[in-house]
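Structures incoming, each one as structure tokens.
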Structure 1
Amino acid sequence: MPAARPVLPGQFYFVTRRCVQRQLLLRPDAQLNNIILYCLAVAAKRFQIDIIMMCVMSNHHHTALFDRFGNINEFTEHFHKLTAKCINALRGRNENVWSSEPVSKIVCVEPREVLAKIVYAATNPVKDFLVDTVAHWPGVNGLFALLNDKPLHATRPTQFFRSNGTMPADATLHLVIPPELGDADEVRRIVAERVARIEKHFAALRSRTGRRVLGRQTVLLQSWRDSPKSTEPRRAERPKLETKNRWARIESLQRDKVFVAEYREAREKMLAGSPAVFPPGTYWLRRFANVTVAPLPR
């Protein structure tokens, strides 16, 4: 049984999830892009999540976000559920869309780790030799909207949702730079400079090696039934937090260690029939078993 993880408000996350069997079920087209944007906007609004940056590749997505109220689990559950239903309706299939592996939710401890993840997500299509610039990626990529403070709009996907149902007819996604990350203009400047540097680096690399990008049109022509020919590393370590600061890492790991010890002690009391108060950050038992959870310290 894996150790419980605290779910606390006010944390930055970098969320990643892959498609089942690495299939290209997210291969971009106008309908798929609209589905992703709509479901992301609806889920973010419902659970008060600040979406900072997202990039949807053909078989996985990266999303950097700020969870102000501790709703990360409900958000990812709702977003992935909505997109899976819509994508299956679009593709005419009934099986799983997402891999059975747990959703990767890396806690970014410091602003510099968040900035690094934003740039990583934005430049993913360039670093994978799919397109030569981020702007040429035909899928969902929030870089332009983030740098220019422009909202992203989507309409209710007709492939799954009823026209007379309860879902909104359209949805708007505003990419947010939380004050906790720093000055918005400075964040945009840093991201723009780093993205331009990476695009320039890979342009020089392609010129030196003769390697070509797959190209926008070829990406669009790929079959969603295909999978990459490369092999994926197995049983790799799944990081839970990201920080280059040694002391911040030690502090975070120590805090999680204390949480696990208090959680196990409370769980033993509960199973023994004694009154139990679980530590702040307890998620599953609070949601599904209505246990008592101690308030967050001021």
Structure 2
Amino acid sequence: MANTTTAEDRTEANGLYPIRTVSSLTGVNSVTLRAWERRYNLIRPQRTAKGHRLYTQEDVERIQRVVALLNQGISIGQVKPLVDKAVPIPERLVQTGQADEWQRYRTRMLNAIEHFDETALDAAYNDALSLYPVDLVTRSLVTPLLQHLGEHWKDHPAGVAQEHFFSVYLRNRIGARIHHLNARETGPLLLISCLPGEFHEVGMLLFALAAVSHGYRVIVFGANLPLEQIPPVLEQRHCDAVVLSGSARPARGLIDEQLPALVKRIDIPVFVGGGISLRHGDAIDKTGATTIGQDFQSALTQIAEQLGASKRR
């Protein structure tokens, strides 16, 4: 019988992880990990004879500490001494932290959107993604921009066009990133879709991007998927969970009839996220589905815990 163990498997067995595995474990993409090494000297991975980076468990834990500091509002340029010495975080850093930096990114991207300049928009977005984890970029940059455009479209003659321009840009960019990462991951497979009657799919795509960035594989079905279409999909492709997203008011019969019928018909967990899970959480939980809110990190933690519990049974 042929030995199918890969070089990557052997490396991990020796306690060293290739960059793609570290990216899945930490949610920090490979480009960002390399930037943290070159520009900020935050990590010093070992190298193979061919020059490939290898990370220890200590490196992984250090990266996770960096992510925790970034999530507290510390800018990437201020992280190193805090990680190196494990000193208390000065209050002034928490108060100022990334605020000015994120505002500069938002200003750059908003200016590009107002001029319908995709090249400038892409440059600003790529710059942010090269330095910060995708979850943080989504939370601190993309989501505020979407909210701003949604609230202020009436203030500009081309406000609707600006909102559409940015939404199409995000769909194209996120879709390409999901496709790239999906081909590399080997984790649990999630079926991800908007609920019936939900036509705003950017939030769902951002969640799918967060999922693949954390090692999941995804099948994405976009807006307004009838729930009765899901069981036939599962007959053709084994999935580990279904994740449904909705921000609008639930369609008629969705919570009372369609969602409980889906839960009863399939034998994998069903999760519901987005604004609908906050406004109708109790009713959704009674259907047998699990509400996961709008915070991507918290949602992915809930999904991982439930899938882990299912495997232990």
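Observations, loosely collected:
- Structures 1, 2 were compared on relative contact order in percent (Cα under 8 Å, 6 or more apart), and the highest value belongs to 1.
- Structure (1, 2) behind the derived value -13000 of helix-only ellipticity at 222 nm (-39500 (n - 2.57) for each DSSP H run of 4 or more, over all residues; to 500): 1
- Identity of the structure behind 0.85 (criterion: FRET efficiency 1/(1 + (r/R0)^6) of positions 100 and 284 (r between Cβ atoms, R0 = 25 Å, to 0.05), calculated), options 1, 2: 1
- Of the structures 1, 2, the one that 29 was derived from, the read-out being percent of Cα pairs over 33 Å apart: 1
- Ranking 1, 2 by FRET efficiency 1/(1 + (r/R0)^6) of positions 44 and 252 (r between Cβ atoms, R0 = 41 Å, to 0.05), the structure that comes out highest: 1
- When FRET efficiency 1/(1 + (r/R0)^6) of positions 68 and 204 (r between Cβ atoms, R0 = 30 Å, to 0.05) is calculated for each of structures 1, 2, structure 2 gives the greatest result.
Since every read-out is calculated from the coordinates, none of them should be taken as a lab result. What you see is a predicted model; the values in this text were computed from it and never measured. Cβ atoms are built from the backbone, for glycine too; each structure is taken alone.
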